[in-house]
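**Student:** Dropping the structures in below, format is structure tokens.
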Structure I
């Protein structure tokens, strides 16, 4: 179906006059008449009855008109749709596991407020083909810039029916010989174990996990207690966070941006996210 013929048809239908329709379409009268005739041949229908004062509309013309308007409207929307897609600013963001869900939502919302055209694709943290990484400061690479976003305190977490759950606060001495679940390569856990050892206390290491969420699942299952960032406990009603009488332990989360692209418009946008 030739869209030009449909445009000529719509013009004649609305103008009720071949001359006026030709002027509207910026074509000659013979050219417009030829387009209408070709359309009638293609459809096998008579659309207009011509007379000296103009044209009369047939039933077929009335049936075709709304369909033609819809097709032409959709065709007109195509360039704008693709232009809008090309105008999108794509951001492939490596997302560290075990981050605070509420903070992640707030970060994405802040990005969209700063740049509505931003199209975010969350990727695995170790994906090498990303524009930036949302991660811990300790995982920043030498060739990256770090933009701090938020901090999460480590808290002692125990099942709600645990003996320590009723305490307003817990001292290191009270952790002596409790079953403890360790997270591999976690500075907070190593710091806690060192503090306990320096005080002559020890915990019973019963399990180990690679990620904080895995540790949370083990604590929920009743295997032992552990220290977890506050963000990992969000929405978990099976566990209780108990204040610990010890030096503050926390982790800092932020954006790691390639230093080589620090002047790019995308990097400049992301550096504006913290407020």
Structure II
């Protein structure tokens, strides 16, 4: 599933072509994705001007003229691909296509159809059922060690699970939690509430550094994800533990281990992470 860096990379790519442009044509080629599309979905968007493109956790928010916000989640395999002109080679999994007043088009392709789209009145965004309980953005200045220490206080869940909880911190997923915990030297199975504050003070900058480096690299392309121009992300070439089972740790040369937590693979160094 695309995580924060992939979603942020997608948002930035869309902003280059959509900011201040008018959506002159839109086709929803099916009535639903993961959930049914809103009533009159295409009609409510067509003719609107894009006023801003934002990200909240793993969601893209396109603010439209008239007070509507177009909420998008890429799901497991969703991608947004930008091209000049309306596409002639529309595929089976190209579910939503829209074009702008300067001749660019965007295709939302989602083979597994776990993505979703919704339309929200601007004043209702903060309380939306998918957004209301989300925790702080990890790249914001407001996400500090003190905030993380407070959020993890008394938690008896493993560190890996605690950081995947979107109520604790927004947008983190399997890849970047594994990478951040390695850089901070924290074992993914350690109970979150038992980690000393001094160690958590190292984790916050580790999270920020991993995410910023991944955004700079265009995200990680492991299966379906591509950038909006169709190019692959390349942060996977910088993984220190993720997907590196039995390969040597870059610090101690001992083999990277893999375990399964809550049905997901976790990669770590049993020597460097305590």
Structure III
């Protein structure tokens, strides 16, 4: 009896969702029948029957294809009407990444995730933590945003971080800050006075914002990470240089969150010791 009732429920749900999909696409019985390759009377029976019998898999698949929904949704096996290809497209998107890491798309993602913890592994020191002089030096070699635009966008992000209810955790390779202090690598040629002012600014900001802002330094020789930002449970974004690869499905967001948490567990300078680390860098300049 229970099995019979279960079949009746599934059959009723199938008919209900077939009605719904036809109404959404404004499909007629005749039109759906042509697309599914059956007689109109067959579609009529699907819509008006009250028994426990479901159509065969082929007819269900043809109806789903014609109406732009998934067969699983018609059968009540999924609450998402999108077809598999649409679900994949929604779960993963490729977005162009301008030179500035504080571009409109990234800012929009931060606003969407207001109230959630933001976990971030930047490509270098985040722009919103840089001084005006540091930004001017960094953007002088680019042809994208003007320096004033980069400075304005950075200030917007910093103001948003101050006002939002989000906690920000940043994991940064320890060697990148050593390279900055010594003006090595991508910081080659960075004037001494800019480095001094930047470290002072970073120490001041950290004192103001901790613990809402926490920086962890990890050893990239032991555990590497590509630049990535995880916006709470909503999405995770990997920075590829010229594009962002954004994931919204929970499995990938969870995987990247676990990766970030591994970085934090294996830090060589934990967040509580970051001020002391900055003081050591300042003393060495």
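We did not get these values from a lab; they are worked out from the coordinates using the rules stated. Note that this is a predicted model, so its numbers are computed, not measured. Cβ atoms are built from the backbone, for glycine too; each structure is taken alone.
**Student:** Looking at structures I, II, III, which one was helix-only ellipticity at 222 nm (-39500 (n - 2.57) for each DSSP H run of 4 or more, over all residues; to 500) calculated from, given that it came out as -16500?
**Tutor:** Among I, II, III, the structure yielding -16500 for helix-only ellipticity at 222 nm (-39500 (n - 2.57) for each DSSP H run of 4 or more, over all residues; to 500) is III.
**Student:** Mean count of other Cβ atoms within 10 Å over residues 71-78 was computed and gave 21.9; which structure, I, II, III, did it come from?
**Tutor:** Source structure for this number: II.
**Student:** Assuming 224 is volume of the Cα convex hull per residue in Å³ as calculated from a single structure, say which of I, II, III it is.
**Tutor:** Of the structures listed, the value fits I.
**Student:** Please compute mean count of other Cβ atoms within 10 Å over residues 127-134 for structures I, II, III and give me the label with the greatest value.
**Tutor:** Greatest value across I, II, III: structure III.
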